[in-house]
Structure 1
């Protein structure tokens, strides 16, 4: 295999990694929606098993916890996206390229700080989902109390 073939294979692997992280994000959001559905069922059932204050507290905590899980998984995904961009650029420009370096990219990236993780929250499709759910929980709690 020549350098370009190796770079293409690395790019394919990176796309697979990115896709797996996308799937994980989707699963995290799905688990949160299931949990909130269970809480809503307990709140609105005829024999209400859950008080509105407990619903609000548990629901808001769940949204915050699941949001932090998603933000944490986005950091390695961002590393893979950056590496994929570098590989694509080298392939387009027919540049000499040091490849494969997937493991090196992940192991030698700077350690994520809380600010790096929170920076992912600036992306609109991340925060809108969680802010919307948080707002819905708050509205239901205010109406039911």
Structure 2
């Protein structure tokens, strides 16, 4: 990493975003997309000055090509199903797969302890359960 983002601060920030992602994607979807956008920005930031290409790194090479291939399959399936009159307004949701190599590059730089990950998954499931119960109770009282 560069001097602008020390390794420890970068890792703590990315871990916090990564751990907040499951909760936010299920409760407020725009924040989940914002976290993915931040991951992409950091991945591009890492790839340009440090000259790291997720398509050439041995650890990320297979994943990167699989994501680009999956994006192509989805694009071709839209074209085959609808022809040239295909509506591409759903393409924004599918762009996540095209940007996934940069997200993987940003996450590859951090050291994620397994205990923190398991604890955050439990915490996230509890919060998602509370949100689901609140929605359920608000619909049954009407």
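What follows draws every value from the coordinates through simple rules; no lab data is involved. The structure presented is a predicted model; accordingly, all values stated were derived computationally and were not measured. Cβ atoms are built from the backbone, for glycine too; each structure is taken alone.
From 1, 2, which structure was Rg and Dmax of the Cα atoms in Å = 18.4, 57 calculated on?
Details: 1: 20.8, 69; 2: 18.4, 57.
This value belongs to structure 2.
For the read-out FRET efficiency 1/(1 + (r/R0)^6) of positions 19 and 35 (r between Cβ atoms, R0 = 25 Å, to 0.05), a value of 0.50 was computed from one structure; give its label from 1, 2. Don't skip to the answer; put the middle values down first.
Working: 1: 0.50; 2: 1.00.
Attributed to the structure labelled 1.
One of 1, 2 was used to compute log10 I(q)/I(0) by the Debye sum over Cα atoms at q = 0.15, 0.20, 0.31 Å⁻¹, for residues 11-50 alone, and the answer was -0.36, -0.59, -0.99. Which one was it?
Working: 1: -0.51, -0.63, -0.89; 2: -0.36, -0.59, -0.99.
Computing log10 I(q)/I(0) by the Debye sum over Cα atoms at q = 0.15, 0.20, 0.31 Å⁻¹, for residues 11-50 alone on every structure in 1, 2 gives -0.36, -0.59, -0.99 only for 2.
Consider the structures 1, 2: one of them gives -26000 for helix-only ellipticity at 222 nm (-39500 (n - 2.57) for each DSSP H run of 4 or more, over all residues; to 500) as calculated from the coordinates. Say which. All intermediate terms of the calculation are to be shown ahead of the outcome.
On the way: 1: -28500; 2: -26000.
It was calculated from structure 2.
Out of 1, 2, which one gives 4.8 for distance in nm of label points 7 Å out along Cα→Cβ at positions 43 and 107 as computed from the coordinates? Please report the intermediate quantities before stating the final value.
On the way: 1: 4.8; 2: 0.9.
The value was obtained from structure 1.
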